[in-house]
1. 1, 2, 3: which one has Rg and Dmax of the Cα atoms in Å, for residues 25-96 alone, as calculated, at 14.0, 45?
2. To which of 1, 2, 3 does the computed value -12500 (helix-only ellipticity at 222 nm (-39500 (n - 2.57) for each DSSP H run of 4 or more, over all residues; to 500)) belong?
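Since every read-out is calculated from the coordinates, none of them should be taken as a lab result. Everything numeric here is computed off the predicted structure, so don't read it as measured data.
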Structure 1
């Protein structure tokens with residue numbers, strides 16, 4: 001087995017979960033998402049006041065690894081089965097974060113694109129580098145949205161705005177994310193650690209039972225079940241679209257442009 005693609009560090013009452021595939025901009029593959037779910041579960045067994053989720057390197061995560069999708073299309077399993085599995089794992093990780101017993105802080109150190117934006121949307125407090133951005137890219141490659149772009153984003157910014165952003169593939173810079181309520185604090189890259197530490201320090205002094213009750217009452221079973229159903233609808237739509245011939249052409253063009 002290779003090194004884990006996600007690390008968990010616990011110190012000072014804070015669990016830090018780090019996506020650790022920097023050479024691929026922390027792009028999502030099944031192994032990474034399995035490691036992520038294991039890390040979240042491990043953090044949940046610790047006596048912590050919060051969980052910080054971040055990425056190593058220049059990116060938070062660039063979403064699903066397009067190269068892995070293209071490689072899957074050449075296997076007997078096929079791209080549709082691969083998509084079904086990876087989107088299911090991503091959905092599970094998002095729901096794990098929503099069910100976490102104490103607040104989740106998304107430390108967005110760089111670009112978060114495609115399905116990885118769902119990991120940001122699952123955060124209660126988002127601290128974002130001024131150089132980071134959010135972007136969907138689905139209309140460019142022919143995928144259906146996943147990661148909560150339709151399951152969670154419309155509740156945050158309104159249905160029409162959510163559609164417009166995705167239909168035009170708008171890049172949401174950090175300042176715009178702050179205006180939309182998708183980020184809570186934007187700082188220069190050099191100040192990201194200090195800003196995150198300030199948030200975690202403020203939570204360490206709070207009553208853990210009260211923190212847990214607040215999060216449990218907001219992300220109650222009914223709300224999480226509704227999101228789970230929407231995420232599953234995203235998974236089904238993704239599988240329906242991904243095996244089309246034009247998607248292969250668009251993926252090739254996307255990889256070439258990158």
Structure 2
């Protein structure tokens with residue numbers, strides 16, 4: 001009898017959609033995974049669902065996808081998608097085999113990414129960070145932001161193949177700020193019992209390495225994988241990501257997961 005094909009749910013970050021994983025998805029499928037890349041409400045494919053572009057709305061959307069699967073899944077959050085991944089584990093810990101943070105925001109309860117930046121600045125006078133925020137274009141009422149393509153290529157996609165970087169930069173969508181400035185509500189009894197893997201990106205210009213390391217210190221216990229790449233390894237180096245991550249997942253005691 002063949003082993004069941006394991007599930008992995010992929011959660012994109014701000015200004016993105018499920019398309020953000022298109023280059024990587026075939027590699028996961030070739031390795032035997034059933035891949036479910038979500039489109040968070042209010043983003044790329046459903047801008048009319050702006051009211052659901054909140055942590056609660058994102059969590060409910062992913063939980064519904066998990067509940068429809070025939071077995072628990074690995075849940076991966078890229079960048080800001082890490083916040084949703086954490087909250088999904090809190091909501092449905094028995095449906096989440098493991099959490100993977102891909103240059104992701106792995107934050108303790110009540111702490112925002114802005115708080116992490118402030119903590120790093122307070123702790124180290126030499127810490128310098130700008131990220132994408134100074135480059136954002138805002139709508140008239142200041143509730144929705146957009147990333148100019150040139151800024152996306154410089155901050156997010158600087159080490160990606162040129163054609164893929166141009167395509168991704170052009171595809172970025174407007175992002176309601178309610179879906180970006182979020183804080184988790186987590187407990188040790190639920191979120192805390194789910195195994196975690198943190199994939200840090202050493203050349204990241206968006207969630208820079210000091211910020212990634214500080215988040216790992218604030219939420220200890222995740223297995224660390226380091227990749228020498230920028231913010232979007234699923235585009236910049238999908239094979240290296242596959243080779244580094246899948247053996248780690250296969251070593252976890254989950255039936256049906258294999259490299």
Structure 3
């Protein structure tokens with residue numbers, strides 16, 4: 001796929017989509033797995049270890065720009081120049097827009113939007129002199145489709161998606177590609193937290209007229225690996241002429257809009 005021997009940094013790497021991206025990239029790249037959840041990172045690396053040793057854990061909070069700069073320096077010092085960045089770190093604070101607290105709103109944007117800005121800026125500054133690099137931000141199909149109970153999440157993902165496209169426009173002259181992957185409902189802990197019972201997955205697939213959700217035409221939830229496959233494609237040389245693109249991986253839930 002054209003990622004062999006490159007150093008890849010993945011944020012939100014300890015679980016869900018982030019962990020799946022780490023697993024997918026580890027076959028062909030040295031991966032810096034970044035998260036605040038040290039125990040889960042250690043478990044992931046222990047599971048992946050098995051003699052490969054291609055994944056290293058790094059702890060930092062993407063909300064803290066100073067901490068981000070420090071950890072990026074450490075990654076490049078210990079593993080080498082970062083050639084691939086995948087922004088996955090995210091949080092979801094669900095609820096009616098008028099019931100969201102200031103803390104709900106601020107935390108959502110601090111991780112989902114400011115975190116993408118902090119890490120992308122730090123990595124891009126180092127990629128520019130090298131005239132090469134790939135950045136992929138995992139957003140959401142909710143960034144372009146209104147969802148009830150998800151105002152903060154959808155707005156933060158829309159902001160991070162547009163930031164990534166604008167960054168891609170500015171960095172194209174430096175041979176740096178920036179793209180977005182927008183998952184729909186994916187079988188992760190974040191998705192399951194929205195379910196009210198064990199039939200939550202089935203309800204998501206069927207959709208709901210009451211909440212103006214159409215359901216999923218392909219009749220299945222995505223797996224984290226489905227999203228990781230899309231990410232890996234966009235980081236590879238097979239996507240070398242693709243930039244500022246938003247690849248929606250939602251089983252048709254937003255009808256291709």
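1. It was calculated from structure 1.
2. On the way: 1: -15500; 2: -9000; 3: -12500.
It must be structure 3, since only it matches.
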